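A.B. asks: Each in structure tokens, the structures are laid out below.
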Structure P
């Protein structure tokens, strides 16, 4: 076990492969790190743990697996840091679980899973795997290959560019910009403008409370729920149908809600939000 005095939030930088990482941010004045083999009877796991480097300098905690662990995990790393600490994660086939409130988070992930309870902001470069974040106080900017992204609530802007990843956002309080090839874009509630463009990717906005939605795909369908009974709608499907159960609004619609939707092969459905 390593213990470092840290009266202020720190930066925790991890470069790990084949690891199971558990981070906890709480009101504390030190940082504690424990590195253990997942299977103490496995020579391979013991060697990975013994070769994991832990260092601390200038407010930065560094942890690196010098020898990559197995695909199912070889080393267990437990970290306790002060509330508000920043995270810089570079992971491969690893499972990271971060509880508490963290500062800015930078994620580079080739595979595996990352779960963060609360973050000040998130910037990610994701190849595969999945990230799940409960609450983001600021902005989210993610480039993702096939990685899945789940965000419970985000107060800042969201920008996502990926290929086949599935994106779910529970409540977006600001603007959203999504682009991809396939996968899916699913937003339960949007309180700001939404721009989503994709190829073979269903697009859903469960509740658009204000702003404008510009939604385009080739297939997969488009669905928008709107607060109120009216909105300004411009929707066309080349080979599918448009089902709009809202009344036509004047310029700006109710609360300024406007919808511009285009698809080729499937239907567009616009209705009052449940």
Structure Q
């Protein structure tokens, strides 16, 4: 098996710096890593209001007109509304607290030395990216994203930089780049010691697209480098695709982390060193 072609080794040009690093960057005192899946939360919230309102009306009408079946239907409807409220509460808690805990668990597992170059593929507002930046004081972190707000509220590079400032992280340690994970051709092969991706792979709709993204993450990882992919769905598929690249070893899946909702798992792998027997 041949390794990735050196023709892909083109210069990596990060997103141009502003004249002032603070230009256009909101100043905040406390980092805000955003609400995940805002559209889904909004839909559950609207459903909760409608179901609770309808259930209350059915109970009231059934009681007023002595129709015994209506209160039963109304109570069942109220129960569904309460379930929607619970889902909203769990998802908000996951965004505000749960994902911070899982982020720390993942970074602890990687045991960063402090001088690594780290890529966060689909960095969003920087939870994983800046968590890594705090631990690599002599290294650098690079975040790549298409900055879609469908999966994260107010997802924008300015907000990621604002979080870096609020966290007290020097901005010369953080680089942001517009880019699609399925084509990281602007990054040379073997550029990073660690590749991270959190709640990103599932947003790539097609299986082939997910395969391309994982192949690109492996390509930009140096021999001996480590990769950690955290997601809600397609975790087993990610592990299988990593193995199918032929360039990773020690592929393993974590247990389920219930502190996030929906619950997540993490796939860890190591890119094989030079001289490893070819397959």
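Derivation of every value follows stated rules applied to the coordinates shown; laboratory data play no part. Treat the numbers as computed from the prediction; the structure is a model and nothing was measured. Cβ atoms are built from the backbone, for glycine too; each structure is taken alone.
A.B. asks: When mean count of other Cβ atoms within 10 Å over residues 109-116 is calculated, the result is 13.5; to which of the structures P, Q does this value belong? Provide the component values of the computation, followed by the final result.
C.D. replies: Numbers: P: 21.1; Q: 13.5.
Value 13.5 for mean count of other Cβ atoms within 10 Å over residues 109-116 corresponds to Q out of P, Q.
A.B. asks: Still on this structure: Comparing FRET efficiency 1/(1 + (r/R0)^6) of positions 85 and 117 (r between Cβ atoms, R0 = 41 Å, to 0.05) across structures P, Q, which is largest?
C.D. replies: Between P, Q, the highest calculated value is found for P.
A.B. asks: For relative contact order in percent (Cα under 8 Å, 6 or more apart), which of P, Q scores largest?
C.D. replies: Numbers: P: 11; Q: 20.
If we compare relative contact order in percent (Cα under 8 Å, 6 or more apart) over P, Q, the biggest value is for Q.
A.B. asks: Comparing FRET efficiency 1/(1 + (r/R0)^6) of positions 125 and 261 (r between Cβ atoms, R0 = 30 Å, to 0.05) across structures P, Q, which is largest?
C.D. replies: On the way: P: 0.50; Q: 0.95.
That would be structure Q.
A.B. asks: Next question, about the same structure. Of structures P, Q, which gives 6.3 when distance in nm of label points 7 Å out along Cα→Cβ at positions 45 and 229 is computed from the coordinates? Show your work: numbers first, answer last.
C.D. replies: Values: P: 6.3; Q: 3.2.
Label of the originating structure: P.
A.B. asks: Name the one structure among P, Q that mean projected area of the Cα convex hull in nm² of 17.6 was derived from. Working shown, then result.
C.D. replies: Details: P: 15.0; Q: 17.6.
Going label by label, the one that fits is Q.
A.B. asks: Out of P, Q, which one gives -1000 for helix-only ellipticity at 222 nm (-39500 (n - 2.57) for each DSSP H run of 4 or more, over all residues; to 500) as computed from the coordinates?
C.D. replies: Details: P: -1000; Q: -12500.
Attributed to the structure labelled P.
A.B. asks: Using distance in nm of label points 7 Å out along Cα→Cβ at positions 181 and 213 as the calculated read-out, with 2.7 as its value, let me know the right label among P, Q.
C.D. replies: Details: P: 2.7; Q: 0.3.
Of the structures listed, the value fits P.
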